[in-house]
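**Student:** Each structure below is given as structure tokens.
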Structure 1
Amino acid sequence: MSTFHAAAMAAAIAAKLPFAFPVLPAPSTDPGATGRAVAVAFTGAPGATVAIQVADVATLDDGSTGSALADRLHPVFEAAVAVLGTGTLGDGEEVDAAGVFTLAGAQVFDLVREDGSVVARAAVRIDDAAAAAPAAPTRISRIAGVEMELVVEIGRTRMAVRDVLSLEPGRVVELDRAAGSPADITLNGRLIGHGTVVVADGDYAVRVERIIDQAESA
């Protein structure tokens, strides 16, 4: 599965989770998990296994506190698998989180609120290599309006605290990239390609030179 499609499914989950505050997906640096999660299987071409773990169920604002968590999350799973096209979504089941978050091929995302706290996590594993093919526009129409953070980075460096404190206007800070080298393009924190920084209509822009696939970015 391409990085784009995994990120799109995570964005759909983040947009649909019934919190009273907005959350954004970010690639997790800790793919492990403890406790319980709700997992579903999606049968289609491709198929998938999707799992969601909510840190505090009491923060869900859907007015269904008396219902089973699997039922409350069902619309969220529906939004996620819409990216994959036609298929059959199974019933949600509470399972051991470690078992689904560490599945081979699973991509794990933290769902983060504005203050930086992780309020939920999601794991997506595609069960068919056909997912690498681009999805038709109609398959992602339900999440077409979800915003994702695209960042272009021309370089970075490490500095001691004393050097940071000594910064002043006019100081030149050298980056770890030679002039003319391609810039990194990241989507929700995950590297997806490289490009050249250009000027368009008086604003900085990036000309995409290369998109990398999941295997290269892993």
Structure 2
Amino acid sequence: MNGTGHMLIGAGIGFVAANSYQADPAGTALLVAVGTVSGLMPDIDIDGKLSNRITFSHKTIKYTAQLIAFLMMLYSFFEGTGNERWLGIAVGAGVFFLSGLITQRRMLTVTGAGVLAGGLALQESWLVLLGVFIIIASFVPHRSYTHSLIGAVFFGVIAYQFEQSIGFAGVFEAAVAGYASHLLADMKILPFNRRGIKLFLPFSSKEL
């Protein structure tokens, strides 16, 4: 199923959760947003729309890093002396070269590290765990651990901590149900899916 389908199902789940808890308009908007995001979260493991939206543009980062590296080399050449000059030029050249290797997945890694650092600074455990989730997703293949029961349980812990932090009933249910809906919609039991998901990783790699 494509991202739009997952998003609509997640939004519907959030709306049902809001009705179940008789939420006011603001609460309904929150639960719909939680369901929508949760319905998309398993696909954070690919270079797609979701990862693009939560990270800075890798091209912007690359060009910024290359500009800084170029200025570093110029400064070292004109202002440096002796070994310091050549060391500065070498470091600048290294940064210039490495910045060309930046990909969207690595930007996802950087974003996850930023979320984790923010969680530590704010002492919010759900943000720390979300940062860890994003970092892991930036390294694993598509439709692997984020599409497994382990991924669902991990995200459920994040959702529970988030609900405890903001004190709003229904967040946990909307998040878990939204995430689970994505896994169900990607299974081979649906005729339009040519591939399934490896639900029981790492214990079994069989696609369901």
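A short reminder: the numbers here are calculations on the coordinates, not readings from a lab. The model shown is predicted, which means the values in this text are computed figures rather than measured ones. Cβ atoms are built from the backbone, for glycine too; each structure is taken alone.
**Student:** With semi-axes √(5λ) of the Cα gyration tensor in Å, for residues 121-168 alone coming out at 22, 13, 6, pick the structure among 1, 2 it was computed from.
**Tutor:** Details: 1: 41, 16, 12; 2: 22, 13, 6.
Value 22, 13, 6 for semi-axes √(5λ) of the Cα gyration tensor in Å, for residues 121-168 alone corresponds to 2 out of 1, 2.
**Student:** Given a computed value of 151 for volume of the Cα convex hull per residue in Å³, which structure among 1, 2 does it belong to?
**Tutor:** Clearly, the read-out refers to 2.
**Student:** Something else: Tell me which of 1, 2 gives 1.4 when you compute distance in nm of label points 7 Å out along Cα→Cβ at positions 25 and 73.
**Tutor:** Numbers: 1: 1.4; 2: 5.7.
Label of the source structure: 1.
**Student:** Could you figure out which one of 1, 2 the value -5000 for helix-only ellipticity at 222 nm (-39500 (n - 2.57) for each DSSP H run of 4 or more, over all residues; to 500) was computed from? Walk me through the intermediate numbers first.
**Tutor:** Values: 1: -5000; 2: -23000.
Source structure for this number: 1.
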